[in-house]
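Presented below are the structures under discussion, each in the form of structure tokens.
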Structure P
Amino acid sequence: MTTPLSLGILISGGGTNLQAIIDAIERKDLSAHIRIVVSNRSDAYGLARAQRHGLSTALLAHTDFSSREEFDQHLVTLLHEHGVEMVILAGFMRLLSARFIQAFPHRILNIHPALLPAFPGLRAQRQALERGVRISGATVHLVDEKMDHGPIIMQAAVPVYPDDTEDSLSARILAQEHRIYPAAIKLFAEGRVVVRGNSVRIRDERHWPQTAFQSPAAV
């Protein structure tokens, strides 16, 4: 039997992707343990979500540190103390330093509300609407030292409608985030991810569920 993957989840806000991961673990769809949930903001509702499920939580305010590197070093120490193998960014609104990334090589996952490499950075949904694209979506990727840049693990597409607002498109994308983030973590838990430079190969890729990449017509 595969040993459950030990996760540390970093949040800054509501924690809906955190909830999706918790739900997948509780349904036994994902073999993982959440060792700690850390927020850099005291008002992050995701902390309450974690506590309701009996998970360890910590507040580590970045404003208490003199530099990004000092904050990141304390965060690395905290995660190591809790035996974290993989770091999951779930709405964590901080750029990570090289020191942090080097502490967890190929072991930091992020989810972005666009089909990378299109529309990196903030307000990706607004960027998509302003550009007039017909399809947008979500991307789970490994984190490297560039923003929204690392190797792509999984993507899901959604249609963009002529009457979409930023809120309506965001909601459609978020529903897919909640589906593919636990699925991408599961690939790591099963030892199926092979990183080759800036690309990823998935062992037994033919066995992926057909819903992993959903066409606009199917959404």
Structure Q
Amino acid sequence: MLAANFLNLQADLEMINRSDADWLHLDVMDGVFVPNISFGFPVLKQVASYCKKPLDVHLMIENPDKFIREVSGLGAMMMNVHQEACLHLHRTIQQIKEAGMKAGVTLNPATPVSMLKDIIRDVDMVLLMSVNPGFGGQKFIPHTLEKVRELRNLIEQVGSETLIEVDGGVNLETGKQLREAGADVLVAGSFVFKSAHPEETILQLKNL
């Protein structure tokens, strides 16, 4: 939703509701963990009340543990926290699940997949950032493809059903490469909302 038109957010949400999108991905930024500020819970509550798609809430913030109850209160399907922001990641994952949500863990571009070796069985989804978090519209980092393959191997080795999500610079070209590498979920912001026909663009991404 970060790339949506916030002067006419209702229209964009109606488009998402009509579309073939599976989820709505929400990037919450605090200006501390990442160098930008996006939107907070007053906006999220309005979005949650109007959007018919499951919510994938991605907290790019310090101390995300403090907001587990608020995210759960939105009716969110998935709460995504950064490995780099959680001192006690296993406990955070447990608390997210106890709050009735699926638990996602996000890795920044410079964080190796190996950091999740001891936690991968407990995670419902891993989000690999394919740009440096904080701003939309950035160029895809090619090394992400290698990370997707490495993560897929780790998941298969332990027999986990963890999903692989990728966010940043996703379009039809990079999306195809990511799907071939083993990604399950693609997050597309600017590519969708700046498209002349966003619903058609979403369908094309789904058919990769």
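Just so it is clear, none of the values below were taken in a lab; they were calculated from the coordinates. Treat the numbers as computed from the prediction; the structure is a model and nothing was measured. Cβ atoms are built from the backbone, for glycine too; each structure is taken alone.
Data overview
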{"quantity": "Label whose coordinates, when Cα extents along the principal axes in Å is calculated, return 47, 42, 37 (choices P, Q)", "calculated": "P"}
{"quantity": "Comparison of P, Q by FRET efficiency 1/(1 + (r/R0)^6) of positions 28 and 116 (r between Cβ atoms, R0 = 25 Å, to 0.05) - largest value held by", "calculated": "Q"}
{"quantity": "Among P, Q, structure where FRET efficiency 1/(1 + (r/R0)^6) of positions 52 and 196 (r between Cβ atoms, R0 = 41 Å, to 0.05) as derived comes to 0.55", "calculated": "P"}
{"quantity": "Ranking P, Q by FRET efficiency 1/(1 + (r/R0)^6) of positions 20 and 84 (r between Cβ atoms, R0 = 30 Å, to 0.05), the structure that comes out highest", "calculated": "P"}
